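**Student:** Take a look at the structures below.
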Structure I
Amino acid sequence: MSVIPPLEVTDLTTTFVAGRRRTEVVRGVSFTIRRGETMMLLGESGSGKSVTARSIMRLYGSSADVGGSVRLAGRELLELPEQQLRAIRGGQIALVPQDPTGALDPLRRIGSQLAEVLGVHGVEGVKTAARRRAEELLAMVGIPDPKRVADSYPHELSGGMRQRAVIAIAVSCDPQVLIADEPTTALDVTVQAQILELLADLQQRLGMAVLMVTHDVGVAADFGGRVGVMYAGRLVEDGPANEVLSTPRHPYTAGLLDSLPTPGVTRGSLRSIIGSPPPVGAFPAGCAFAPRCPQARPSCGHEDPPLVAVAEDRVAACPVVNAEQVVA
């Protein structure tokens, strides 16, 4: 008997609409995350990572047309009316945003905001019990004085504490899927490591499927799981993190890895990917990476290669590299 995965995304497309102008940002993204599994979406700014994550929860409303299929435990989300989606968001699927300060109401205490989420989703409707549960959740995310933090306003907390509070809100209803959108970007390196460790611990304890958006190869390597590399609105490579980040099968992934600082490379000598990503919505014909690719052939400018299996549990969208791998 097959187990239905918590999240199945198939041929996801997102097009922003402003009057008569339509801007395609996400183009045919597909992946599956199983219970307890992590999927990292990795790529440069503008690659469509965050838009993909937020489109899954249909957070753009009428400003975007979202197509394809998003199934949460077998239930199609793209066909649900907004009222039903509100009951699912924050309950069965939750978001940890990039900016915890913007996610928290500056005029309300942390405990009150947590209690509200518990009440809205029917987890705990009694005020005293909700307050007690709020303090338990704050303790669960590693806050040493949960009562004080529950009584605090967001501006009274450090950036790391605010992020922990946002994570507590996200996991308060025991979601099946947790989406973390660049959750460590605004934090210093030490706090980044603590937040990643916390997310990994919560995932193991709660059995959640986690979709994490990051532009940081180091974060993707540290958190592990699967890596889906995005470029110009598409997935160009997908597979186990340790394999993708050690033996890339797409030139863009290889370029990201070559640009990382290493002990043997002097300052100012780092390799970089030539050129710039195409403007959002103005993707070139054929492979979008071809204008920057050192291995591009004439056919790359005409044919947009699909993702194909290149090894067990791995796919990539570069026929040039993969043909060379087969020959080798």
Structure II
Amino acid sequence: MKKILGKVLVLGGTGFVGRHVCEKLTRQNIRITVPTRRRRNAQYVQSLPMLDVLEVNIHDPVALAALVAGHDAVVNLIAILHGDEAAFERAHVEFPKKLAAACQQAGVKRLVHVSALGASLDAPSMYQRSKARGEAVLQAAGLDLTIFRPSVIFGADDKFLNLFAKLQKVFPVMPLAGAATKFQPVWVEDVAQAVVSSLTTQSKLANPVIEACGPDVFTLKELVQLSAISAGINRGRGRPVLALPPFLGKLQAMAMRLLPGEPLISQDNLDSMKVDNVGSGKLPNLQTLGITPSSLAAIVPSYLGNRNELRQQLAFRKTAGRF
């Protein structure tokens, strides 16, 4: 059954997933509010119809409460990938607390929250543990809540496969920590569609937590190789991938911290990769929402390029069971 929504607040609407969520919501003729600290950060969404950009500090409880008021539902995509314990606590736990209070104050019951696959109180990384604490805060708030836990998300403007492809255009060899860790990559369009579907249709799921994963499982090494093959690097052969043992991976992460800007990989990222990032099979998934997740092989060549070479490599993978 279709739900009638007049206005949705999208927190994190200027980000990678948020931009796709906003686009799909506007196609449903739903009015959207996207807050941002700086209006220039909203350049990708501000031209969408029925979308209002507001400059707001969402971490200010008073401003957040005023922002939530008047909306039928809220989508929370606020997250960070790098930081210390305090930074993760602020973004993934303290902010959900403020958001839950703002929703209760404004009488807004419906909330869709995007968490992460591997979120657990006993997970090896600060990121994963903070995501679990944030989920617990929202589940205790008495809201009409849906939580999505995606694996690594890929898409035309991702900072994952695109990054690996760019690095291999420069370096003749790819040293790689966590090379054997398994992932179940999911297309950003499928995640965005799941968020929108959960808002616009009546759901009778007993468990509010949904795992958002693609149809295929890859090791990190395989994903790095596929990014290069698909981009046609080294005549479609990619670069040799050198799997680093844990102690060298730790040294690599330490070196990355010394470089300016956001690190490519941190020790906490390495901690996350101590466990595979794949669906448990015990929770609802995208198929539960009527979404058939797209394969990486069908999408990645459209933005990295070398479609035929990737198809050949994936066919070999299925035959041989490895790269």
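**Student:** Which structure, out of I, II, was P(r) over Cα pairs in 10 Å bins from 0, in percent, for residues 112-175 alone derived from, given a value of 25, 58, 17, 0? Mind dumping the intermediate values first?
**Tutor:** On the way: I: 25, 58, 17, 0; II: 19, 33, 27, 16, 5, 0.
Computing P(r) over Cα pairs in 10 Å bins from 0, in percent, for residues 112-175 alone on every structure in I, II gives 25, 58, 17, 0 only for I.
**Student:** Could you figure out which one of I, II the value 151 for volume of the Cα convex hull per residue in Å³, for residues 48-191 alone was computed from?
**Tutor:** Computing volume of the Cα convex hull per residue in Å³, for residues 48-191 alone on every structure in I, II gives 151 only for II.
**Student:** Once FRET efficiency 1/(1 + (r/R0)^6) of positions 72 and 144 (r between Cβ atoms, R0 = 25 Å, to 0.05) is calculated for all of I, II, which comes out largest?
**Tutor:** Details: I: 0.15; II: 1.00.
Going through I, II one by one, FRET efficiency 1/(1 + (r/R0)^6) of positions 72 and 144 (r between Cβ atoms, R0 = 25 Å, to 0.05) is largest in II.
**Student:** Related question: Given a value of 1.4 for distance in nm of label points 7 Å out along Cα→Cβ at positions 184 and 224, calculated from one of I, II, which structure does it belong to?
**Tutor:** Answer for the origin of the read-out: I.
**Student:** Name the one structure among I, II that Rg/Rh (Cα atoms, Kirkwood Rh) of 0.97 was derived from.
**Tutor:** Working: I: 0.99; II: 0.97.
Only one of I, II returns 0.97 for Rg/Rh (Cα atoms, Kirkwood Rh), namely II.
**Student:** To test your reading of the models, identify which of I, II gives 4.0 for distance in nm of label points 7 Å out along Cα→Cβ at positions 56 and 128 when calculated.
**Tutor:** Comparing all candidates, it corresponds to I.
Rule-based calculations on the coordinates, nothing more; no lab input. Fair warning: this is a prediction, and the values are worked out from it, not measured in the lab. Cβ atoms are built from the backbone, for glycine too; each structure is taken alone.
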